[in-house]
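Once you scroll down, you'll see the structures, which are given as structure tokens.
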Structure I
Amino acid sequence: MRMKLSVPRTVNQWFNNLVKSPSFAVTVLLLISWIAYGWNLGSVGLIDETEPLFAEASRQMFVTGDWITPFFNGETRFDKPALIYWCQAIAYTILGVNEWAVRLPSAIASLGVIALTFYTVQWYFSQKDALEQVSHPTRRYLTAFIAAAMLALNAEMIVWGRTGVSDMLLTGCMASALLCFFLGYAQEKAEVDVTSSMLHSRSLLPNKWYLACYVLIAGAILSKGPVGIVLPGLIIAGFLFYVGKVREVFKEMRLLMGMLMIFGLSAPWYLLVVWRNGWNYINSFFGYHNLERFTEVVNGHSAPWYFYFLVVLLGFAPYSVYLPVAMVRLKFWQRSHWRSQERFQQLGLFACIWFISIFGFFTIAVTKLPSYVLPLMPAAAILVALLWSDFFQDKNQKTASASSFLKASAWINVGFVTILAVALFHIFYLLGSNSVAPDFRLLIQNAGLPGLGGFIWLFGAIIMAILILSRRWHSIINVNLGLFVAFLMIVLMPALFLMDQQRQLPLRELSAVVVEVQKPQEELVMVGFKKPSVVFYTQKHINFIKLTKDAVEHIQNRGAQLAKNSSLLVLAEPKTFVKMDLQPDIYDNLATKGAYQLIRVSFRKMNKEKLKISSTKLAKIS
């Protein structure tokens, strides 16, 4: 008797059968999260200019034991609050002082908000199935997986999730706080008996999700300041006002107790740092780095009003093309409809208000940076996942019809991916020259990375076009995710190593030379640019001088002040030394790496050169 095997007709059916199991969805999500945030996390050097500032300030905390005032290169650093420094310093105690430890807090924050997004979406569909008295395990876990995977696999999240700065820590705390608020709001029982109502009213504490929300808001405040409570407060208040539940929910949240918790967790460090540093901290952090960034252009970071449209389009690519139809599909303007819904059914509305609030807030702000809208990415992922959820049923998937708007968005997706492929094929001409990485374009071209990337996205565009024509809508979003994973592994990661080789490796090599050759009390001067990574890798103080004329004047003054047998080290680009008009016989070339050169200026030789010049002038006069 021959055994008859039952084989799924298509790979997609096989996939849908597997995702009915939550363990499978979680396993795949862990795998892609590791690829996005763990793989080679510490294998490239710190990236100038911002990342080493955090890394070195944290190292100073780790070394000195001063956990209140952050320092960099001997000066106070009041740009950001202390949580990122604390996390990195703790990581140093576990992993040592290295790149892994610097970036680990950002990676963990990314994984945390990804996991909570998965949980929230699957819980939403479990409630939806219970209300409809149906069971759609495929829709439940596949939609949750798609939401979390889109959140994990986009450029905006990956860039900041693999960088040791405070932006991802803020996003992790703020976005998780908002998700916890919604879970607490949706899980609060609408109807309770009289006894439990009396007990509930006597309780000083809200439910566990609200408590978590308060703790995470305190974390957001310690990550980046007032914006950590202002934005969640605006979003939650706006949402509750829209659904007409402000008083009711604030009461059940135990808002006064919550504010006391937030203040109790976040205020002590602020009080201590102000007590120690006074108005210097208040003016620098609250004045310059918060108020002025919102009302004025800081550090030249200006941009047109449509800046964040481009940031979201490219940063959340390739899924960003579905955001307009995802928001229109909700019909969020129908207030009476949303007010009549069960609390858990308002997830889409909450995500929409979340997205619009953050997008609008930073569009109004005068200083603009791509990382500012990072906290809206979880909302974007939820919105797009809810759009596609109708196609993730257990049976009769082909019967689900797509709206004309979704069809148009799908074709825009094909066009967008095709444009990306064409751009990659011509990347050699699109990339501008870079003085600190002059051979980068040639290296990626010789490695064949632009061609590989172009073929990946072009192949994906063809596959998606076939899926649209065959009306297999449920597979399109999976193709987008697969393309991003392939592009990340085959193109982006090797390109990252090549960029590190060109841009940062020379500085690390010169830092090693400095550690080896620097004499006691010998000053190290960096001229023409500021590369904080050298401070981190040398663990030495550096005198940064921007202008060439100021550097020449400084060297002359030091030559007059110090003993004749003294010297100083100068790190700059070779062309800078030409501008400084330093004579070759007064300095020694210690090393040249990439676009940088390290020299030692001898004051003894410099004084001899001055003496020769003086003798020559005297002879001419005579």
Structure II
Amino acid sequence: MKNIDNRKYIIALIFILIPLIFVIRLFFMQVVDDKWKERAAQISENKVITYPARGIVYDRNKIKLISNEVYYDIRVIPNQMSEDMDSFAFAKLIDISIEDYERQMNKARDYSYRKSSEMVKQIPPDEFADIAPELYKYPGFYEVERTLRIYPNPIAAHVLGYMSEVDSTNIKADPYYKSGDLIGKSGIEKSYEKVLRGKKGVKYYLQDAIGVETDRYENGKYDTLAEQGSSITLTIDAELQKYGERLMQNKRGSVVVLEPSSGEILTMISSPTYDPNLLVGRRLGQNYGELMKDTTLPLQNRSANSTYPPGSTFKLLMALIALQEGVITEEASFPCTKSLVGCHNHPTARGVSDGVKMSCNPYFYYLTRKIIQQGKHKSHFVDAAEGLDIWAKYLKSFGLGVDLKTDFPAIRYGFVPNTNFYDNEFPSKSNPYGKYGWAYSTIYSNSIGQGEVLVSPLEMANIAAIMANRGHFYYPHFIKEIEGQDIPDIYTIKQKTMVEPENFEPVIDGMWRVVHEPGGTARRARVDSLNICGKTGTAENFKIINGKREQLVDHSIFIAFAPKDDPKIAVSVYIENSGFGGTWAAPIASLLIEKYLTGAIADTNKENRILEADLMPIKVVPKKK
């Protein structure tokens, strides 16, 4: 009897505990644990992300460089399709192969017969204009609008960059992005991605048990609107950029133009270039592939990602360092000893200004030797090592081989060798002083810009700006205004070199004479009344062709600023495989300067010569017998 009573209590307890456990579990799921609330919401509600239009990009004069345009996606709901639909005709209408059509349809059916799937995306408006009148004939297919980029002025492709779908790295780095989102992949689109992208919105829809949308959740009470990205104004001058790209047609090379007083980049050109509209919409992948195959390398940004020997433009810095170190005076004279280093015929340079004007190689050989070997040590090995590190420190103060803080992705800076570098390159074998296996006689080619020093076109434009400013610069940058924000303070801070302003005057005098006096190396750069100051350079150039190291036609280089006493513009020009600096780079720079300062070109013969020149073929220099 007692056992029966016990069992009765146990059974009653079980009947009480089971409902209690369910009640507690339901309370935990619905009130305490958010993930169960989210799961319930997913079953009854459908969250749809709405994408904002990206911010507009303007040039310094408020000309639109990048704006937005409506493109179209074609989507399909499989169970709404007509059974007798002509698949071949539809594939032809939307311009895809029947194989691609079948592949997309299989993916759509595998996903859902009742929910929509993507068929074709990013159809440009001109192509959709042909599709739209016929789309009603194909039930189950419909269009969806999306906003993509458009370039009203097809210029500055390397500067502006392009957009593409995010990859796993982007998604992992920033939870803002989901698969299928677009992101700036290069250029300004990448640098200012977070400013331009805006803020996503969301719409909630009710859906039934099989996932079909039935109505708006709470009549849209909890929906949020997408917020357009902030607009930005760049320092680029669209008209100067356009003109520069015309001058650089049929030429390999780069142009960088700065405003010396601010560090603002007025123009950045890499040639050959391409129409930035090619990398928008459904043809992006195909067009990108074709550009990649192009042997002229139009996707390469030579202004930001290439480095070259500086050639004779480097002599300006050698003169400045020597004057600042006090190892010469501005009247210093050296013989043109061609047995030391080759040179062209000219009178003996009677001072720094003469040396710059005539670009005398032996002059700068002797001058740089005084910097590197100052006679502070008995051993010329130790002396050269100490002098070289002083020399390298000066060069870095000019912004060479260091980060210039430019608001642009993936910039490649130049290279300045120091003692450690040469110790590794030329290890000592018999030097009684130990680690030094080199001296000035080993590295003298640096004195004329033909050694191990490498520079980028951006760095050389910055050197031109430093010359204009007599010893200081501002970090080169593209941003002028950000809607609702201030530009970074770093672009307003003056950066000083190690050379005092008074030491610039004899060097700048020589730069003026380069352009304006007989015997100067850049007479083609002269423009009456503009007082252009410049320096030519000719950089030796080698390439492996058919397994052999062949010497090619040299690179033509010119840096300049103008006017001399109130500088408004600083320029660097590199024309690959085109010869002497005064032949091509100098007149191109002068045309850009004249266009910017006056708005017109007086010497149309000079302009036509540049516009008509085709310097694209890479020529091998004939070997001397």
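Laboratory data are not the source of any read-out in this text; all were calculated from the coordinates shown. Treat the numbers as computed from the prediction; the structure is a model and nothing was measured. Cβ atoms are built from the backbone, for glycine too; each structure is taken alone.
Brief remarks on what is shown
- If you line up I, II by FRET efficiency 1/(1 + (r/R0)^6) of positions 278 and 462 (r between Cβ atoms, R0 = 41 Å, to 0.05), the top spot, with the largest value, goes to II.
- With helix-only ellipticity at 222 nm (-39500 (n - 2.57) for each DSSP H run of 4 or more, over all residues; to 500) derived as -10000, matching label from I, II: II
- Here distance in nm of label points 7 Å out along Cα→Cβ at positions 422 and 438 was derived from just one of the structures I, II, and that gives 3.4; the source is I.
- Source structure (of I, II) for distance in nm of label points 7 Å out along Cα→Cβ at positions 246 and 358, computed value 2.4: I
- Top of I, II by Rg/Rh (Cα atoms, Kirkwood Rh), largest first: II
- The greatest value of distance in nm of label points 7 Å out along Cα→Cβ at positions 206 and 590 among structures I, II is that of II.
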